[in-house]
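Readers should treat all values here as calculations from the given coordinates under stated rules, not as data from a laboratory. Note that the structure is a prediction, hence the values are computed from the model and not measured. Cβ atoms are built from the backbone, for glycine too; each structure is taken alone.
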Structure 1
Amino acid sequence: MSNPHFIIAGERRSGSTTLYEILKQHPEVGMFHKSDFDFFIESELFSKTPVKEENIKNWSETHPISKYQNLFNDLVGKIGQKDADLLWWKPSHKRLELHLPETKFIFILRDPIKRAESQYFNELSKGRETLSFKKALLREEKDDLSDWQKLHLQYKARGCYAESLKHFYKFIPKHRVKVIILEELILCWENVMTDLCNFLEIDSKIGLTLDKIHSNKEESLVRKRITNRRIIKWFFDLWDRLSEAVIVRITKDKDKRFKLRKRYRGFYHTSKRANEQMDQDLLERLTDYYKPYNRDLEHLLGYKINYW
């Protein structure tokens, strides 16, 4: 039994899957086969529909650490896994301190406005979100959000990275944490990859030869209006159910599932993401909102972020 050497622990819709796929190519890395594995967060919260608080079980009683450690028995090299919600989900930080005393953590962060919008469209495509982006942001201001809503439907607050990092550092020392800026990874590949490989203690020369993969591209597909006409709606509803049942049995890979959905259902879908532009007033308000949080993040990291 063993703990992973490192975890790509956030942030959602910031390139964590991309980084997972990149590092998985390195011969000195043994990456867990699931691109998302949420052991340190209550399992009930990952339902597609809202879950009542009384139905959420006590995490420590349902998640024996030995079960987690046994998952990595067949892996060799620097063992890694990914869970893009760990930075955001504060209850997990104490659990990580207690059970993973030597594990390193990687956080990949993205322009918080683009990240928030991307998460919104991703939740919209999954069916968890039903409101417009504007109304969804207003919902965040309420004090009565459930844990399920806090995990999946908080878009603006998730981009206050400094707040999440400060809480994380209360439990995990900074020398075990590497923060990567997505835009910098793309534009300064050699410097960022060399630094990351050194952090993980793997060969940086090999790291520079890895393919630059872009996973989880944003595209929220919605059905065209014509398919909701009474005469033909039943046919498309049936095709949705049958094709989805086949796709989820063919593969567990998220990217492959998306490609199959696009292939077999794309002819009666359109991209909601591509057809909508953020309101200029909303963009300006979000820009102003994030300014102090971005400055705080720069102070924590010790350098200026020039990409946002």
Structure 2
Amino acid sequence: MDNKANVEVLLSSYNGEKYIQQQLDSLINQKGDFNLKISARDDGSRDGTRDVLKFYQNTHNINVTYGDNVGVNASMMLLVQESEKDFDYFAFCDQDDVWFPERIGKAVSALEEYPKGAPVLWSCMEELTDENLIPYSLMPHPKYLGEFNNAVIQNKTAGHTQVFNRSLRDIFIEYPPEKMYVYDWALYILASAFGTVCYYNKVCGQYRQHKSNTIGFETNPLMQIPRRMKKMFGGDLKQITKQISYIYNHFGNMLADEHRRELRLYLENRRNFYRRTKYAFTTKLKRDSALESLQFRLLYALGFF
């Protein structure tokens, strides 16, 4: 009888023909004592991505579905909902990165240390590269990892680094995509609220940065300013509140009392300037640095959230 852990990689693709072959090759070349299934869903690509997927579907038995364009959150949630119900672990995957061969093995070894019924999320260090996979930096080590009062306003585990167990998948599986800001952030909040977040502080893959990145990662503080301004005035901060509202309304009775109270205060005090301002400077919610926390408080008081 095969007692190896069963792992399913979930990959949503969209117009990714330029890079997806390298990622698929890196998935196929994963090494370790586990059984691996690769499941991809193409989200209505209009380039040659589907041709690449069909080739790998035929030559490497990758499970592929082809759908209409519904956006990354909905596409990923369809993969989660259709994932193998009895598998042990699940990994989100971007179409344009490259994983080192021991990546899944490292995740499985760490996750196996936890009780099966306890929700656990694993994440790892990534190497930032340009579009040609030339490294130029590392993703920063996450501060306050798994702390709920930080997690609800700051995501610390990018989706392409996330490997999680069945218990966490079973909590996450019914989360409506229209109620989340980003799928990986929603998963991270649930792991912070109800389970454990663990981190492997060694490089396990290459996070390719290019013009077509859906989100991407910016290391230059000056270049972060335009992106943050866009979030402020483009309604992104309201999407964070929508995500918080769903967590509170759907999972509130499962939250620890102090966490439920904090989310209630966050949502209720948005109604007028006086209450927003008072809450903004008494809240336990925090970001990485004192400056970032101050920015959050000011933006909350001014009604951007």
Structure 3
Amino acid sequence: MEPLRDDAGLLAPPEFVPPPRRKFQNRWWLHLTLFALTAASTIYTGVGHYVGFIADFQPLQRLPMPIDQLLVRGLWYSGTVIAILGCHELGHYAACRYYDVDASLPYFLPMPLLMTGTLGAFIRIREPLPSKRVLFDVGIAGPIAGFIVAVPALFIGLSMSRLVPMPPPQFVAGTLGEPLLFRLAERMIFGSPPDTLTLNLHPMAFAAWFGLLATALNLFPIGQLDGGHVSYAVLGRRSTSVTVAMICVTIGLSFVSVSWIMWSVLMVAMLVAFGPRHPVTPDDHVPLNCARLALAFRALAMFVVCFTPAPMQPADLIR
């Protein structure tokens, strides 16, 4: 076949035809299996939290109710934590669908040996994001969606919690760090209780506390985290310096609370695996509009009110 020529007789470049877009299929069996396992592990964990709540820091000789009723009570924790984590990931997923970006359904991660019953959840974004605007919207949608669920859960859970006498040292395994938002809600509901009383958290309140912590962790402006996406969209390539600085901060926090050690290891591993630079977008030089910049400052405020420098402190370190 003779090659195409233009009117001047010169060879005309062939018309560019973009490659067909590959669409991945969601493995429903895997998503449903992981969700079922996470539901089971968080219900199991929730039963333990409910039994502890009923005990009021006192020893129990037997279970307070039949096991089938306890499993139902485990939903106080399980339903709340799955709702917070699920809405967080569905926020990302909905933003991807809005911009026609191929993404997976949420993967839930069960972990019955932890006091949370889960390691969280995530989605896979299976193609590059086309612009900083899309990157920003996808990155910030998850924390906002999870935060919207966590805040009412916090107030409802705290309203079902109660003040009890300070327990003896042998019944104190450790303390939970209280984010600013948690302290504000606690002050609004309980005022200023005397030092002889302590707060016995309802399982729903503990799930909300974990939801606030998960929101803060995801908003860390590091690499491929949600906060890293927002940081890159706002600062461009200058976000690399922020990533390096924040990893140094997480390492420093490990000397404040041992609960940061694992997080620091994960962040350093991510830095080694993917490098400190965020993947560039085609419009790297285009700044965000004012509305998104204002939303970025709100995300920073969310991080501040959800953050605590010592999430969990073992008892032998606080006596």
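Where is distance in nm of label points 7 Å out along Cα→Cβ at positions 27 and 59 largest, in which of 1, 2, 3?
Comparing 1, 2, 3 by distance in nm of label points 7 Å out along Cα→Cβ at positions 27 and 59, the maximum is at 3.
Hey, Rg and Dmax of the Cα atoms in Å, for residues 75-234 alone derived from one of 1, 2, 3 reads 15.6, 46; which structure? Please report the intermediate quantities before stating the final value.
Numbers: 1: 19.3, 62; 2: 15.6, 46; 3: 17.8, 57.
Attributed to the structure labelled 2.
Given a value of 33, 22, 18 for semi-axes √(5λ) of the Cα gyration tensor in Å, point me to the structure among 1, 2, 3 it was derived from.
On the way: 1: 32, 24, 22; 2: 33, 22, 18; 3: 45, 23, 17.
The correct label is 2.
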